[in-house]
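Each in C-alpha cells, the structures are laid out below.
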Structure P
Amino acid sequence: MTPEQSTVLVVDDDISVREALSDLFQSVGLMVEAYASAQEFLKNPPRDGPCCLVLDVRLPGKSGLDFQHELNESDVRLPIIFLTGHGDIPMSVRAMKAGAVEFLTKPFREQDLLDAVHAALARDRLNREDEQLLSTLRQRLASLTPREQAILALVAAGRRNKQIAFEIGTSEVTVKVHRTNLMRKMQASSLADLITMANKLGIPEKPSPI
C-alpha cells in the first residue's frame, strides 16, 4: 500500500484542531476523514483501506477511552493514537493496556505524531493481511471433506499415519491418500506449512489424550 491509499481518521470536538491535524497529515500525502464526536464517526464509517484513528480523550458524550473500549468489545481492530491536554498516568496506562499505539499530551511535536501515525498505519496493514490470510485459509478448510478435516486436526496434533488410521478406523494407505488430498486443497508446501495453517485456524497442535 502507498501512503496515498492510507487514511487518518481524526475525532476531536475542536474544529480548529481537526483542521490543523488534517493539514498536517495531508502535507505528508495522507488522506484524512475528520469527525466531531464518536457518534458522528459511528454514523459515517470510514472507507475501506489502511487507516488509523487519532482520538481526543475528552469528547462530548462518549469519551475517547470509552470509545476505545466499545471498539474493542466490537472486535474492531483499529489502531488508535490518543491526544489529550489533560492526561494523567492512569489514563495513559489504561489506553495503552487496551491496545493504543501512542498517548500524546498536548502540546506535542508534530514529528512525534507523524511517527505514531505511520506506526499505526503499518500495524493496520499487517492486521488486514492477517485477516485476509485467515479468510483464505477458512475457505480452503471448508473445501475439505469431514474426514479430511478430522485428519488435519490429528496431523496438527502430532499423530502419525498409523495412529490416525487406528483412531478413525481405516487403513494407513487411506490416511496417506487423505493427507495428500488435504495438503493439495490447503495449498501447503510441507508438513510444517500445514501445521502453521492449522494453528492460524485455531486447530490445536498439542495432541489430546487418546
Structure Q
Amino acid sequence: MKITIIGAGGNIGQRITKEAASRNHDLKLITSRNKDFFDLENAKTQEVDIFNTENLANAIKGSDIVISAYNPPQGKEMLLSEASKSLISAAKQANVRLIAVGGGASLKVDEDTILLDTPEFPDVVKPIASAHKIVLDEVYRKEKELEWTNVSPSAKIFEGERTNSFRVGGNHLLTDEKGDSSISMEDFAVGILNEVDNKEFIKQRFTIGY
C-alpha cells in the first residue's frame, strides 16, 4: 500500500514510519528530516508546507492513505485548526483516505465529563489539548465527504516498547485495573497501522490504550 506520513520525523511520526516500513508499505515521508535519518532504503522524503493546500495535495496524490502526525509549535497551538483544514482539503483533492493523530483530552471519563475538564488535568498541556478538542469537534466531526479517522492516545503516551498487546476503544478513556491510562508510542503506531488495514473507524475517532 502507498502511504504518505506527514510529520514523519516527530516522536510519534518516527514510530508510525518504523511500523509502516516493517509491514512493507511503500512510503513517502513529508518531513524536514534528511532521508538518512530514517535508515530506510526505499522511502521517499519531501518537505511540504502543510498550510499550502495545493502543494500538499500534489504531494499526497497517488497515495492510498495519508497518516498525519503533525504537531504545531509550542505557543502556536491554534495553528492546528488551520493545518487540519488544509490537510482535509488536500486529502479530498487527492481522493485519499486520512488518518490523523489527535489528542486524548476529549475522551470521556464518565458520561458527563471529559478528561480535559477533570481537576487533575495539568495546565501545561491544556493549550494543545484544547486545540485538539476544537479540531475534533469543529473540523473532523463536521466533515461529511472525506474518509477520515482521528486517533486519540491514552492520557499518558510515552517512549516504550512494541508489545502488540493493547485495547482499542471509542470515545471513552481506556484505563487499566489500577485506573492508569497509558500507551507507548510504539504500540500507538501499531494500532494506527492496524486501522489502515481494518478500516473500522471511518469518519470516527478511536483511542488506543492498555
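Quick note: the coordinates plus some simple rules give every number you see, no bench work behind them. A quick note: this is a predicted structure, and the numbers were derived from the prediction, not measured. Cβ atoms are built from the backbone, for glycine too; each structure is taken alone.
Overview of results
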item	result
Computed -17500 for helix-only ellipticity at 222 nm (-39500 (n - 2.57) for each DSSP H run of 4 or more, over all residues; to 500) - originating structure among P, Q	P
Answer label among P, Q for the case where mean projected area of the Cα convex hull in nm², calculated from the coordinates, equals 14.9	P
Which of P, Q yields 5.7 [distance in nm of label points 7 Å out along Cα→Cβ at positions 12 and 164, calculated]	P
Highest-scoring label, criterion being relative contact order in percent (Cα under 8 Å, 6 or more apart), among P, Q	Q
Comparison of P, Q by mean count of other Cβ atoms within 10 Å over residues 52-59 - largest value held by	P
